[in-house]
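Got some structures for you, see below.
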Structure P
Amino acid sequence: MIRTNVLIIGGGPAGATAARILAKNKIDTTLVERDLSYVKPCGGAIPSSAFSELDIPENTVIKKIKKVSIISPCSEKIDVELSGGALFITERGAFDAHLRELAAAQGASVIEGMFSRFEETGSTIISVITRKPAREELRIKSDYVIAADGITSKVAASLQVPRPPAINTISALIKPVDYDACEFWFGTEHASSFYSWVFPSSGYASIGTGSSTPRNLTTFLDIFARRRFNAPLAELNGQKLLGRTRAFKMPEWTGTLFNRGNVLFAGDAAGMVMPVIYEGIYYAMKSGELAARALIESGPDAYKKLWESRFRRRFLLMRTIKQHLFRNNENIEKWVELHKRSEVQQLAVELWLNKKQGLNRILMDYIKTFRHFFRFR
């Protein structure tokens, strides 16, 4: 049996960040990742400020984007310059692996294996891990567990904790393109409670869309392909698509899941995804950081307070906007119309790119801008 202070289950951005911070603070930490070669379907966009804030080297950045394009259901297009920052595009397999390497460099142990079950919970926790490839069972005793094992969290299931609701997405990679902006396409014909996207990368781009129900995904992506590329998805297949389409669930934030006793939840397992724009990588890393800080400074119950003092107001604002925005195309058109105003664009860019604390004034200005939007029916 392995003995460690903190066991982290899930080696994505949330888990790897938590492991790095804990190990840096001389806390014995073991990180378990079920598949070290896994590449999550993801556009890989991260605000540039996150790299300096979280002390992440930029060597995994493969493209820097300085412009965002927003296209309304009626094809009204707005180009927003990202002044004062950029969106850094990463390849998720390489980025996640690099975060694990940073954790290991600080002294965290990294094990490839899958969480199976708890044998004991309470003041000490015994977790059973199934290791590849021989499927041997490994028992790890720890004082705390950080569950960062995604939207399908087996840790949550083991504790009978309700997992966050989810939105369904489908994505594909298209062959070499030279787009200079991240594109957000809105319209209920090809996205339900979500948007469709084109995110440039190096030599390819990620395209995709989202739906509140999985049965619409392929149809929605086909409709979006016709709108964006003037060709059905079937005609892209074999000509531009790199591999098959991939479906994936993305959590919806509820703000209710932080810890159950000595088990803390971070990243997608806790639904840490910003409403409307569905930004997840940064908030996954921050949730991992704050979970680690809670254990270093006080205890698991401090995690919720740390997170809410930093992010609750902006998440509530974006959830309110989302509830009105995605009701119909008319509301989306009005929302896009608001963003034609330069002062609204500046507020939105500051909130998106500037993740530091002390943004209450900007947040209040943004709320005032949308006050009449909240009265939509």
Structure Q
Amino acid sequence: MSTKFKGIITIITTALCAMSALADEVLDIHKEAARLIRVSVSGFSGEADSVLKFDLSVLGMEITPPENAEYLVSGRENGRIEGSLSAAGNSRPLWTRAYAGGAPRSQAHAFADDIVKEIRQTLPIFQGRIAFRLQSGSATEICVSDFDGFNPVVLTHDGALVNGPSWAPGGHVLFYTSWKNGGTEILEHNLAAGSRRVFAGFPGADLSPEVSPDGQKVAMILSKGGSPNLYVCDRDGGNLRQLTRTRDEDSSPTWSPDSRKICFVCRSGRAGLQTISVEGGLAQPLRAAGVYNNLTSPDWSPDGQKIAFTSGSVSFTICVMPAEGGEAQKLVAGEDPCWAPNSRTILFTRRANNKRILCLLDVPTKHVKDVRQLSGSCSEPSWAR
């Protein structure tokens, strides 16, 4: 997922937008954030200690000394992690558990998952994987890693432009657009088998593949009919149907969790968000109250309640609004928003020192943590669900 101005047509459009940078609205981010929960961590050292503290801070927790903490995390490590969680002021722990097998990082992630399930009442995310575009010089490749940037693996070695990695449900197959054979092609990459195939290679642009949450269909942007329009097909590539038929530039489809609707960007002058039924019909504009710039890069939260998107043309702000449209909340400067499976955390890109860096945002508290950085720029993240 990305700023999602994908393909040659989109690159040209983005360049034109840069000429109107002074017309960008100034976005003030004032809405009060939820408070951080104070947690102490003791008894651990080295990697286990750093993993626990990083993970807990991702979910809006502040690591503090025991005397200031609301919750106490304690334990030890000796080939396995033994840990307990206590509420401040209580002599007996809420629970004590042991984590064995796997690497120390995996044990610490599992412990952190149980802690946030107890404190934040949210789905675990710390053992998840992400995919993103890695750029070093002019070369771009698809890379996967743990959610925090550790254990990275570069999947492609084509030396060609790639973009828009997107997971199929289950976390074993990636779709993305590649220019390795000259024009654009959508590739299907099976990570378990180490194989890939051309999924869509029509004349014109083949962009933005997104598999439906039920795994049955794939949405994509094709310009084989002239303008970049929204299409959908079966998971095997058959039964291709065109959903939009306009001269506007469509991009960046994202599915509703029930796989019945698609939200996408429609650019007719200023870019805006629209939704359409997977069965077809008229697309409906999605109103984001309080945001008046180009709206791009939508991502539907797994719980179906919210849509994250970016606002801007040259500089970008991450925003969230109700899935049916309504008042938009401006969160933080950045682009390429992608929801974690917990519908609380957003993985996104920020720009720093001529690089793009992946970051994790806790939406209620607006607390941001940088993912472990690789050499080169990292962008267009997608979280396996």
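Tabulated results
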quantity	calculated
For helix-only ellipticity at 222 nm (-39500 (n - 2.57) for each DSSP H run of 4 or more, over all residues; to 500) computed as -10000, the structure of P, Q it came from	P
Winner on FRET efficiency 1/(1 + (r/R0)^6) of positions 47 and 183 (r between Cβ atoms, R0 = 25 Å, to 0.05) once structures P, Q are ranked, highest first	P
Read-out relative contact order in percent (Cα under 8 Å, 6 or more apart), computed value 19, structure in P, Q	P
Origin of the value 1.5, where distance in nm of label points 7 Å out along Cα→Cβ at positions 127 and 191 was derived from one of P, Q	Q
Comparison of P, Q by mean projected area of the Cα convex hull in nm² - largest value held by	Q
Which of P, Q leads on distance in nm of label points 7 Å out along Cα→Cβ at positions 71 and 335, largest value	Q
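A short reminder: the numbers here are calculations on the coordinates, not readings from a lab. Values in this document were obtained by computation on a predicted structure and should not be read as measured data. Cβ atoms are built from the backbone, for glycine too; each structure is taken alone.
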